[in-house]
Each structure stands twice: as structure tokens, then as C-alpha cells.
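Taken together, the values in this text are just the output of simple stated rules run on the coordinates, not laboratory data. The model shown is predicted, which means the values in this text are computed figures rather than measured ones. Cβ atoms are built from the backbone, for glycine too; each structure is taken alone.
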Structure 1
């Protein structure tokens, strides 16, 4: 059983925990992480969510993402998720916190309510997709995509991508203002 720490809508911790299933049933605010992996060719790693996922099954999204468990900090959660979903061992110093964002949506005919405070990280790393160890309950496949191509998919509201509107907007702003710096590993 997985427990989450609860927050108010402004991100203040409430010093309460609740079961994951209850959090998503009731729409409680909780914390999560997104981790983008960027290579030196200016490509972002995307994952296709497993068909078994409760929300947005089989859609493309951020390289790696997950909830922050009760009592866990954001960085530890990001490192854990990278290991669990992709089989990647990343050092903490490789994680760069880009920004924080709120993400809110309702899926599954109102049965899955998601209200998250997200820490969004960037990892600059060249890696070979075939060396990743994907968790089939989380991820069905991965691919690299040029930043410009991803931006075009998002701007045209491509329905094959998880709708993280504010997160994508902030990511593209960051990448546009740090373009040359992002080519270096």
C-alpha cells in the first residue's frame, strides 16, 4: 500500500498522509516528480505509458514520472522512479530542478482525480535506448524526439500525448533560454 503526504492547493504540507487510492478518489493535493532526459543531439526521451495505467494509458509523456511517497523527498523520489521505470542509476548531482508546477485533471469518468504539486527535473545524458530496463507495468516503450518536434505535437494538441499544458510550456521556455548550455553534458 502506498501512502502520500497531503498538501493544500498552495503547496503547504498538511502533516497528514492518505492511501494513494483515497487521494485519487477524493482529489487531495499531493506531490510528484517529472524527470526529462535530454541528450546532446537536442532530443528528449519520451515514454509511452503502459496500457495498464489508471490515467492516460498508452499515451506519450515525460521521460519518467511518479508520486512522492509519504516521508520521501523530491530528489530521492526522482532517483527511485528513474531506477524503477527505466532501470537507470542516476547520481543526485545529475538532477537539475527546473521548476515547480501544479497539475490537475480528472480521468476515468470522474473516478481518478489528480491534483499534484510537481517538481520538474532535467537530466542531461546520452544513453542507448536498448540498454534501458523498462518496467512493463509502467512503460510500454521509449523513444527520443527532437525538442522542436515535441513542441509541434503539443502545440497542435496531439491526443497521443498526456496533456501537461503548464509543464510543457515551462519546459519549452527553459529549453529556449538555455539552448547552448543544454548541448553540453
Structure 2
């Protein structure tokens, strides 16, 4: 796993020492439910999420340059783990950002990096994403990065609140010609 930089962000691997920072933002009742997970109840829960979901080859902590504190997460889910049925050599992307950093272009910048990385470096054929229709800001982030609506709406019962809320499915295909980052 590696770290990388964009103009304003450091995208780096998660570490167990990030548990308190994760809890600080993941306990906000406005953050998790928008992304499909319950607000974290304590630091121990955040540590368990780090150990079982975030620490690995497909997830990065979003950190503002000049700081060391993670303020969000971005990554991809391989086929079979995804909320939407992906094809061969396709993955689902996901992201969230802490509320104090909403509407600052941070998710768009991080997602654009992930799209480039997934297409140019990993050579995936397509990326999928979904967002709760009552969280249109997440869909706008995907649109800014080239994702298009597939016309599919469904529910995701495995997500927090997902059995009762529709998600809209988005997709972007790799037409970048395999250029390396």
C-alpha cells in the first residue's frame, strides 16, 4: 500500500493509530447514515472498523496537506463485495468526508485521483458507484468525475438504512487508453 498526493490532499493507508480521529468524525449522526453505516458509538468500534474494513490494499485515508488527521475515506470494493453487481475487472467505489469539510471539493479531488488510479494504473474496465437519492451531493461528486447514471435504482439492505432508502447506480467506463499515472 502506498501514499499519494493531489494538489490539496494526501491519500494514505489507514493505521490503527487513526482510531480516535475516525471516531471524532464517524460518530457524527449526519455522516455515516448518508454513506450507509451507523454512527460509531466509541473509539473501540472505530478501531474495529479500521481493522476489518479500512486497513488494506483498497482503502485510503483522506488527509488535508499540512495536517496528519484523516477527515474521510476513499477506496474501492472488489467484485463480490460490492453493493451492485459488477462485471469482470470492474469495482465499486466509495467515499465519505467529515461534515466540517463538506462542500469544499475534497471528495471530488479524491475521487478524481481514484478514477485515474483505477483506470490508468490498475486497468479496471469500469467503476460503479451508488448513492442514496436523499444524498444528491454524493451523486454530484460522481458526475463531476465523469460517472453517468445507469437508470438503475435499487435498495441495499446490507447498508444502514438501506432497506428503506433508494440508491441510484452510477458508472464510468475506462476510455483512457491505459496511460500510467
Seminar exercise, completed: One of 1, 2 was used to calculate Rg and Dmax of the Cα atoms in Å, for residues 50-153 alone, yielding 13.5, 40; that structure is 2
For this session: State the single structure among 1, 2 that was used to calculate relative contact order in percent (Cα under 8 Å, 6 or more apart), giving 27.
Result: 1
Exercise. When you work out FRET efficiency 1/(1 + (r/R0)^6) of positions 26 and 74 (r between Cβ atoms, R0 = 25 Å, to 0.05) for each of the structures 1, 2, which one comes out largest?
Worked result: 2
